[in-house]
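Below you'll find a set of structures to go through.
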Structure P
Amino acid sequence: MKGSEAKMGSLYFADRVTKRNPYSEDGLYDESWVELSIDECAEYEMFTGKTEIFGFKLSKHCNGWQFRAMDYIAYHHLYRRKVIITALPKDYEEAKAVYTGHSPFDRFLRPYEPKVLVHSTTPGAYPAICREGVLKSWQKVQAANVVRETAPIGLTLGDPADFQEFVMLGSGVAPEIVVSSKQKGFVCMDSHCEYTPGGRFYFDVEQLAADGLLVRDGCHYKVKDELPIGHALFCGTLQNVEMRGQAITPDSFAQAADQVFKRHMGSVGV
């Protein structure tokens, strides 16, 4: 759609997001604007971040890209956001056609979706989580006046404020990166930097979906407000994950805990 702009409901189609908002009277963006970008780059699959506005950059090399694109749009429409789509119209039309009959709350797993996801906690928070039996969103923890941070780490990355309403799920080293960053007080992407892990909880994603707990926003999987740890298949800590003299880093602990989980569960993997 070179050199042109188009609007369809709360979707706006453009070549790119410019510094000046062509769709608002004052030319400014506020938190009600987000971007969805779809391309064919083979160097990445997807990532989120904020430049002029919060955006989701998605490659067609990413498995299930059509579902992810439409989950992103549907999720942000729930929060009355306006989505600027920087993609070929045919790609959007393909995604919309494939997505027919689906929603971010599908109560089943799609073929590309992971069977197991993780939420990791700090060592300071872990005992209270075990006592109360639930993982809580940052917003719920803050409301209970038991969190010392003035803002969640994700806010530094430009995440929308509503992300604070969810228990975020991930895989691999990413959940430990969050724990490491919380301990350091800034976003630390170095997976080989030493830290102290807390609890690494593993969840059956198919069961979360069947129970109506799983929410998709395109890039992330999450649960609103609270997630009972009774749903967890396993929790890795320094008490049951042998590090064998290794330096304890997000990378080394995640790998070691994943191996213990696989032995614990047999054929179920992460």
Structure Q
Amino acid sequence: MRENLYQSLEVFYERVDECPLRDRQFNFFELVYVISGSGSYSVNGNKVIYASEDLFLTTPNDCHEFNLDGMCEFIVIRFGENYIKEYQWKSIDHIECLLYYASHLSGSILVNHDDKQMVNKLMQYLHWTIAHNAIYNEDLKRHLVNAVIVLAARNIAIIKPQNISPNVDMRILNILDYIQEYIRRPELLKIPIIAEKFGLSPTYLGSYFRKQCGETIQHYISSYRIRLIEHRLHFSDKRIHEIADEFGFSDESHINKFFKRHNTISLKAYRNQKKN
């Protein structure tokens, strides 16, 4: 099922013992902060355990759900692309690219301890503004949300490669979004098809992508696919042939050749290594 957001920003508090929405896709970004409780979070076939003070970012087209172990409390922040465009971010012009990059992440996006403490305080203030009707609450809410988004972006930047240009333009964001959406359909990620989709010549697409992202488009597609396969091996119980089928490989031999070309070990060896 697909959920839509009909306003630029939505913030609410939830205290539930069962996830009200399962196996859903959104047309917006969703930040979910765990105030209390535990359970598991599944996104795009990967499952991780969550606990209090974890923060998860779901991007448009992600398929996700929460499985709760008893009563849990959450702060949920939903916002569309237009919300990001409306605000004049000073030094992170490519914030959309950062947020979309999170679609391959499975765990909490908070990796910096100090930022985790700061987000905790911001969420306490957000919780208070939701519970009380006070003057200028809507403005205060937006400032708090923007602070959380900046902290989320900063933590994603710690994880992402450093080669994406800080002056990246909107077309490259759309190309990256297209690649992420169709990463499981290699027939749609051929250079001539992508070039035609975005009104570029195949030759110009190659040089344009390298200038914006610091690497070839073929390398980016392969690296992104590898990261997703690694997450399947690490976080899911899918068998090798199921992963091969998901990402458009003809069989296990085909995906193992691709994987070993980048990681020097087989998928089975990589999974065993992670388990150990």
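Work out the source of -8000 here, i.e. which of P, Q gives that when helix-only ellipticity at 222 nm (-39500 (n - 2.57) for each DSSP H run of 4 or more, over all residues; to 500) is computed.
Numbers: P: -8000; Q: -15000.
Working through the options, I get structure P.
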Item checked: With distance in nm of label points 7 Å out along Cα→Cβ at positions 40 and 120 derived as 2.7, matching label from P, Q -> Q
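Where is relative contact order in percent (Cα under 8 Å, 6 or more apart) largest, in which of P, Q? Mind dumping the intermediate values first?
Working: P: 20; Q: 16.
Once relative contact order in percent (Cα under 8 Å, 6 or more apart) is tallied for P, Q, the winner is P.
Every number in this text was worked out from the coordinates using simple rules, so none of it is lab data. In this text, all values refer to a predicted model and were calculated from it rather than measured experimentally. Cβ atoms are built from the backbone, for glycine too; each structure is taken alone.
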